[in-house]
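Since every read-out is calculated from the coordinates, none of them should be taken as a lab result. These numbers were taken from a predicted model, which means no experiment stands behind them. Cβ atoms are built from the backbone, for glycine too; each structure is taken alone.
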Structure P
Amino acid sequence: MPLMAITTVGLDADDTLWHNETIFRLTQDRFRALMADYAEPEFLDARLAEVERRNLALYGYGVKGFTLSLIETAMDITGGQPPGRVIADILAAGREMLSHPVEPLPGVRQAMAELSQHYRLVLVTKGDLLHQEQKLAASGLGEFFVGVEIVSEKDASTYDRVFTRHGTGAAEAAMCGNSLRSDVLPALEAGAFAAHIPYPLTWAHELADPPLGHPRFAELASIAELPGWLSGLG
């Protein structure tokens, strides 16, 4: 089957264009310290992960849902009686996450400037609508995008809809991001190309096996390799 020319490129936001998981990990470290008198770190991490998975369908992705899951975990661990200072510190940590400075990762601006000359760029990201809009504005990268899609989940139907709305369909599109589960596998299922650009840290919920050998998949060392890979398609 011959490869088709790429017209549209979807880009993930968190941990693809700017840091995100690092901030969550630092907050989780802070939570361990707050709860040190009540639970061992491994037990606390396991309970938090369980609560987060259960709450995804209710709160979706993002800092606000994470903060609520921290509070719920603290309630569970303390038998419904966490000290007021613990709740106050969790809320403060959540506010700090929401106001954390946004700085594009190395090579992002240069790659996007080059990509925007040849393709329609679309931001496709999960998370809280307001916070993602704020991060995009703070990043200074908004000028490169012809469309922004902040979605509750990334699946094949999402990519089919996004690439039809902003481009010429999934067959002539490529999705690029750090999550195999969200950015790669469902994009391939929709018929698009997909490039995995790893980030040093990955949330357990986003882990998946790479589709090695798939003709539309590539593993790239950094976003700086993305323009070259795309130009070689078609």
Structure Q
Amino acid sequence: MKRRRAASVWILKELAMLGADRGEVMLSSGELAKRLGISQQSASGRILELVRDELLARRMGPRKQALRLTPSAVALLRREHSDYLRLFERAERLTVSGKVVSGFGEGGYYIGQPRYQEQFQRKLGIRPYPGTLNLRLSGGEAAKLDLLRENPGIPLEGFENDGRTFGKGKCFRARLGDQECAVVIPDRTLHSDNLEVICERHLRRSLGLHDGDTVRLEVRL
């Protein structure tokens, strides 16, 4: 099973390098075989296995086939990348790069809850501005978000208020420019590539940030 997964990752990575993680790539079995250094028969068999495993979508053309990685395949490559991050970046700090995006205003509502504010004060020593700076991570940076999700961090306790449940989560101390801040990771089942950053100051105003700006955040693990 491990050998088969390794073979799948190897081929999926090669296809992703050609752009199959973003859209269809036209490729014959012979061309793929040449890139991989295997026989055409073996390449054809590997493609069929990936299609059966729902890791590869295939559309046949007159001479070549259109191949595209499925969301499950992209998730598999991200997990693999996350494993390498844990292996080679065993450090106390993690640098994350993301683009500033607008949220839906929910962050301010949650962060402003007194029970959360009390925990931030007690565990981080800050009372954050009731709002979050949202950073969208992509590519290899998104794998770093997976790494943070798997790290225990500083736990945040859930609670109920007026019949509404506010979930658990965790946070990490961080630094953005000259601002001491923190990253909040809610315990949500919905997958998101957004990272939520809190600070005592309004980060957009204090740092002059706008949607689309790329920033680098140093997270302490």
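Between structures P, Q, where is FRET efficiency 1/(1 + (r/R0)^6) of positions 92 and 180 (r between Cβ atoms, R0 = 35 Å, to 0.05) highest? Mind dumping the intermediate values first?
On the way: P: 0.55; Q: 1.00.
Result for FRET efficiency 1/(1 + (r/R0)^6) of positions 92 and 180 (r between Cβ atoms, R0 = 35 Å, to 0.05) over P, Q: largest is Q.
Out of P, Q, which one gives 2.8 for distance in nm of label points 7 Å out along Cα→Cβ at positions 164 and 196 as computed from the coordinates? Show your work: numbers first, answer last.
Values: P: 2.8; Q: 1.3.
The read-out comes from structure P.
If we compute relative contact order in percent (Cα under 8 Å, 6 or more apart) for structures P, Q, which one ends up with the highest value?
P
Between P, Q, which one scores greatest on FRET efficiency 1/(1 + (r/R0)^6) of positions 124 and 212 (r between Cβ atoms, R0 = 25 Å, to 0.05)?
Working: P: 0.60; Q: 0.30.
That would be structure P.
Taking 19.0, 63 as the value of Rg and Dmax of the Cα atoms in Å derived from one of the structures shown (P, Q), identify that structure.
Values: P: 19.0, 63; Q: 21.4, 65.
Considering all the candidates, the number was obtained from P.
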